[in-house]
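The structures considered in this document are given below.
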Structure I
Amino acid sequence: MVWNAKNGRVDMDDTDMDYVSFGKGDNALVMIPGLGDGLTTVKGMALPLAYTYHMYARDYKVYIFSRKNNLEKYRDRGYATRDMASDLAAAMHELGIAQAKVLGVSQGGMIAQYLAIDHPELVDRLVLAVTLSRPNQTVQNVVSRWIRFAGQGDYRALMIDTAEKSYSENYLKKYRRLYPILTRIGRPKDFSRFIVQAASCLQHDAYASLTNITCPTLVIGGSDDQIVSGASSVEIADQIKGSELYLYRNLGHAAYEEAKDFNSRLIEFMRS
């Protein structure tokens, strides 16, 4: 199969976790996606994701993990980012991933923080992209609104607000015309999974424990981030001793998509 792309599933407790893998490198790279996983998991997405991230396939065996399935049962009692990190660690052990480079984007970055804090033996190098370490007013306002939209089943409002808060104005000028199409694609049957994950973002607070992260760390943010704020990246870098910080000027939460050098910057860091 192209790029050795495969769809997989790991059993855990009373449920399971979907993942995809691709690439033929000797080293492992674990990618943890953001809150979009609450709407669409990686199930069956091996080929599209391998194509999107093919630049990593030569040097790494890449794994992209969803959160575990059946999150609906956590809607009342909650499912914290630290719990998500624990489940991810269990999945890595099950697949024989002894150590990996780890990239966490947005909520994935929150999970990656706890993976490095609680399971340091699993993380060789860490990249925290457009994420935060503790709640701030920006994320409280935005994610609370998303939870309200999801609770109302208003997928159109959720998708448009996410796009407007994520992308630069230059990008949006080109793609707003696609809203009528994009707001019909990927609508979940139930929004419980999204609400559970979104609620965990509002409760995430690893700030005081970031000083325990000792692996080489790169923090990447967007100066104009309207979801977690650009200041949150600076705050993380200040807490992790010896970490590197790069802020994209005039880009926001979707800097990882809009910045043409994002992946090459990560590859350079991982190889250094």
Structure II
Amino acid sequence: MSAEFILETHGLTKEFKGFVAVNKVDLKVRRGHIHALIGPNGAGKTTFFNLLTKFLHPSSGNIVFNDVDITTEKPAQTARRGIVRSFQISAVFPHMTVLENVRAALQRNLGTSFHFWKAESTLTPLHGRARELLAAVDLQDFEGELTVNLPYGRKRALELATTLALEPELMLLDEPTQGMGHEDVDRVTQLIKKVSSGRTILMVEHNMNVVARIADRITVLQRGAIIADGPYAEVSSNPLVIEAYMGTVDTALQGAH
């Protein structure tokens, strides 16, 4: 696809019994970019992600992916198009090994998830690709480890690997560094930058240092509506953005420079 924008929303709106959670959002995500969606709590970011992945239906407006209107599609159809979301809560199997988690994601992509009666040896051909994905997120030394034993930051790295296994064209990352210490934040930020090569990422992120370091463009939501959109330097000095965060962003932005 050569179209400049991989994803566009036009007037996207979601109301819940009179409460407008997402309000006429016009968003354009440029192909190959890391695009950050930020805003104070309750700004509508997660609702917006739920609309993109069809967990919610919009009250009005539409969603266009690769020049195709996908507004009325079911979640599975949208996922097959290459829009894959990783959740705020780590979505991996705790009592499987790191390698088995990635292999399970690769099986899902092949449509063989439910072939329980087949011998495990038939899955061996997936190991090569699984190991490539683990190396991409610096987990090659952990393949035999039970996932439950991984530190939190490594679990999020594994989640990136399982997301990559589904070969997404557009990755939706929901708070990828939430709850992490400084060292893990740095590692996962670098991994996101690394795996963004050749694909597009739309991420909800609270950490302004992360956004400053890797986002090509930033959209700011407040009360469900866009109040700013542009590169970091422009958005960070926007008085509406600073006011929306009641000065907390201002402080964070200063620290990000």
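Throughout, read-outs are computed from the coordinates displayed, never taken from laboratory work. What you see is a predicted model; the values in this text were computed from it and never measured. Cβ atoms are built from the backbone, for glycine too; each structure is taken alone.
One of I, II was used to compute P(r) over Cα pairs in 5 Å bins from 0, in percent, and the result was 1, 6, 13, 17, 18, 16, 13, 9, 5, 2, 1, 0, 0. Which label is that? The value was obtained from structure II. Once relative contact order in percent (Cα under 8 Å, 6 or more apart) is computed for every structure in I, II, the highest value turns out to be that of II. One of I, II was used to compute FRET efficiency 1/(1 + (r/R0)^6) of positions 22 and 206 (r between Cβ atoms, R0 = 25 Å, to 0.05), and the answer was 0.85. Which one was it? Structure II accounts for this read-out.
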